[in-house]
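K.L.:
Pasting the structures here.
No lab work stands behind these numbers, since they all come straight from the coordinates. Everything quoted here is computed from the prediction, not taken from an experiment. Cβ atoms are built from the backbone, for glycine too; each structure is taken alone.
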Structure P
Amino acid sequence: MVISRSGLVLGATAVMLTAVAVAGAGIHLSSQASFRESPKELIDEVWQVIHKSYVDGTFNQVDWTAVRTEYLNRNYTSDEQAYTAIREMLKKLDDPYTRFMNPEEFKNMQIDTSGELTGVGIQLTQDEKTKKLVVISPIEGSPAFTAGVQAQDIISEIDGRTTEGMDINEAVSLIRGPVGTKVNIKILRGDKPLDFNITRDRIEIHPVRSSKNPSSAGEIGYIRLNTFSANAAEEMREAINDLEKQNVAGYILDLRSNPGGLLYSSIEIARMWLNQGDIVSTVDRQGETDRQKANNRALTNKPLVVLVDGGSASASEILSGALQDNKRAVLVGTKTFGKGLVQSVRGVGNGSGLAVTIAKYFTPSGRDINHEGIQPDIKVELTEAQRDELRKDRTKVGTTDDPQYVKGLEILKGEIAKTKQGTQAQSK
């Protein structure tokens, strides 16, 4: 199976929207020209894709050939029976990110090219050990964000239905719905139960916003990146170039609550900050490593601080990990989410879809962050009251009313001072 670079996504997550999934990112789908004559052909097609490309060559210590025989020896009288069999088959891999979607579910996960989405705006994953449904991050400004849903929240009920044993696709189906309708979501935050009635709405995603902020060390370029979508790199390039023209002294890059997205987007953006050095390596089941490097085309070499938190996942961790390992930036905030898987998404059969984990990724120093996440250089926790204040008034994010930004600015001033001292020493 040939997957173009735009078909690679990270830390595959379901998004509670009718038009987008996989960490809010664009998805490239392999073209399909198959016309099935029986449900067994779909089952075999899914089996073949897993057999050829799944990241674990032992298939979770399962005899995958025997699995094929078992499921093809059954009789199926409908597509629905085949769908049930495929999901049962995939469960043997014990990988919540490798999943089958029927035509309706697959349609609901595809990107809306207009960038306008419909839903509540929750990025959701399934804990690999507990199987609980965990919020990676609500999309900034979405109904879920405004209601107070936070990264790491565990969804326990959806409209009165327990999520125990529920997969991501089923959760998506229950949470999504028409604009103006409501969904009730019960959440566990630690051991504290919370109840949210959220009204579905249209959501516009703008991946980058930037500003020039005054400080005693000079003007500071502040860039907030919300998601690694298909147009994120272009918007990031425009923001950096604009701030460079304004001669800012340094930068704060805000990746907090950024759930990730496209692999190539994170690589392109890393190259805007790094002149040299490794960015990320991906390793497939044959042990083949694809190593991505900087290409001497950085847009700026000015001091950089990166803000991260528990909602910074997948592509955010690639970018922040690359900048940290190459000593290009100081990371401020809290430990990131910990998602280190690469997936391909493709169509199968007549309109169904399959997401398959095909590789793991590592930071330049070889860190596997799939469970550990990335630790910031400077840890700054927000209190519950501080998080609520920033959520209620988004104009305070990236200002002196934002404690993590304030600490980041303090660190950045020190880095700017070091740079000036170095420049003065060289000129003598």
Structure Q
Amino acid sequence: MTAISRRRVLGYGLGLGAAALGLAACGDDANDTPQAAGNGGKDYTGPKVQLNLWNGFTGGDGDIFKKLVDQFNGEHTNIAITVATYKWEDYYAKLPGAVSSGNGPDIAVMHIDMLATFAARKVIQPIDDVASALGLSESDFAPTVWKGGIYQDKRYGIPLDMHPVGLYYNKALFQQAGLDPAKPPTNKAELESALGALKQAGIQGFWVSPFQFTGGMTAYSLVYQFGGSLYNADATKAAFNSTEAVDAVSWFTKLIADGHSPANVGQDADYLALKSGKNAFNVNGIWQVNDLKKSPDVQWGVAPVPQLGSKKAVWANSHNFTIVQQKKADANKVAGAKVFINWLSQHSLDWAAGGQVPARNAVREDPKFKELAEISTLAAELPDAVFPPAAPGIGDVTALFYTAFNEAVLGKKTPKQALDDGVAKADKLLEDNRKKYGS
């Protein structure tokens, strides 16, 4: 995906509650599926099946994904995958109705923070048998990503990748401020020292975006780094107004008052300023690596997000494969879908070139992955990835944190007041979600 188009994922989880209503009974006959000609994903020996796959890869990653699907189709004479691609927000809004009417896909690529919502409404089906038949376990994947595919003790997603945020920096501005471009900051003291040097050189070094992309994702990371959390342990209450969370947001927003960022930064202006030599630091997604490679005149680097608090933590998301519920189950189609999911997981090295960290350990350990220097650098953040809890409708609730952060950055409210107000709304929505989704 391109840099600017990534903000389309602001639609993740938003407005999906109403669309998903009425699906609780959809696909209940899936559990009565007869045995198919296959063994849970290792191979498929039955009659030829035509499978529809939906995804939201509308940018350069979509071209890579389609090439992989073509390769799979060429290697499997009895399984044919047809790909349908939509903008992510359109895709998530369209999927529940399509499944309810019997026109849904067989396979759906889904972000990890959406699994619980669609599992609760039985849009997707449990796939524990895929993992067990293939002998897959947590030891085969990054633990954070593997655990994120579970809802109510059942697995609904097989992870393909993880895409975290990282610290991008402008090497030319480093040199202008007398900083070593080979040594990006790794902690709070080093970052604050660098910002001081940049300020002395007349450079506003860290532009604070009030939008989810990318200021909100930075604040999300800092809340956890400072020892806080967005939710309590069972996600029944919001917790992003804790002392730790307030301290994190206050530190970040104070960069504006201290002259390290202009006020009222526009959408994507922080990233564009990095590219144009006006902003030294930008916490942004791994997907920007390939975009920056298209600008040979920009001297840049990328590193893990510095540890500014008591522990390491970063915002991240993950693409997972899911198998969609059907009004009438077809065991052969399900068996064929499992073969495809397993195959693409094993062939995710090519996918990494599109700006993703492979979830599968064996792929990340491949010497060829190490050659993807920038992607490999951010793969070090895998243990630090913090995903939202597996609760239905959690995307709507997390959006309230981003709204509160926006109000704090724009000076509409103090950080504490903004976060307090956000938590009050979040707690109400969490209660409403429990009633809506029956959890």
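K.L.:
Taking mean count of other Cβ atoms within 10 Å over residues 127-134 from the coordinates of each of P, Q, which one would give 17.5?
P.N.:
Values: P: 14.5; Q: 17.5.
It was calculated from structure Q.
K.L.:
Where does the value 45, 19, 11 come from, among P, Q, when semi-axes √(5λ) of the Cα gyration tensor in Å, for residues 87-206 alone is the thing being computed?
P.N.:
Q
K.L.:
Let me ask you something else. Compare relative contact order in percent (Cα under 8 Å, 6 or more apart) across structures P, Q and report the one with the greatest value. Intermediate results must be reported in sequence, preceding the final value.
P.N.:
Numbers: P: 19; Q: 27.
Structure Q comes out on top.
K.L.:
Taking Cα extents along the principal axes in Å from the coordinates of each of P, Q, which one would give 70, 48, 33? Please report the intermediate quantities before stating the final value.
P.N.:
On the way: P: 82, 47, 37; Q: 70, 48, 33.
Answer by label: Q.
K.L.:
Among the shown structures P, Q, from which was the value 16.9 of mean count of other Cβ atoms within 10 Å over residues 263-270 calculated? Show your work: numbers first, answer last.
P.N.:
Details: P: 25.1; Q: 16.9.
Answer by label: Q.
K.L.:
If we compute Cα Rg over 2.2 N^0.38 Å, for residues 319-358 alone for structures P, Q, which one ends up with the highest value? Write down the numbers at each step before the final one.
P.N.:
Numbers: P: 1.87; Q: 1.43.
Top value of Cα Rg over 2.2 N^0.38 Å, for residues 319-358 alone, among P, Q, belongs to structure P.
K.L.:
So helix-only ellipticity at 222 nm (-39500 (n - 2.57) for each DSSP H run of 4 or more, over all residues; to 500), computed for just one structure, reads -12000; which one of P, Q is that? Please list the in-between numbers first.
P.N.:
Working: P: -9000; Q: -12000.
Traced to structure Q.
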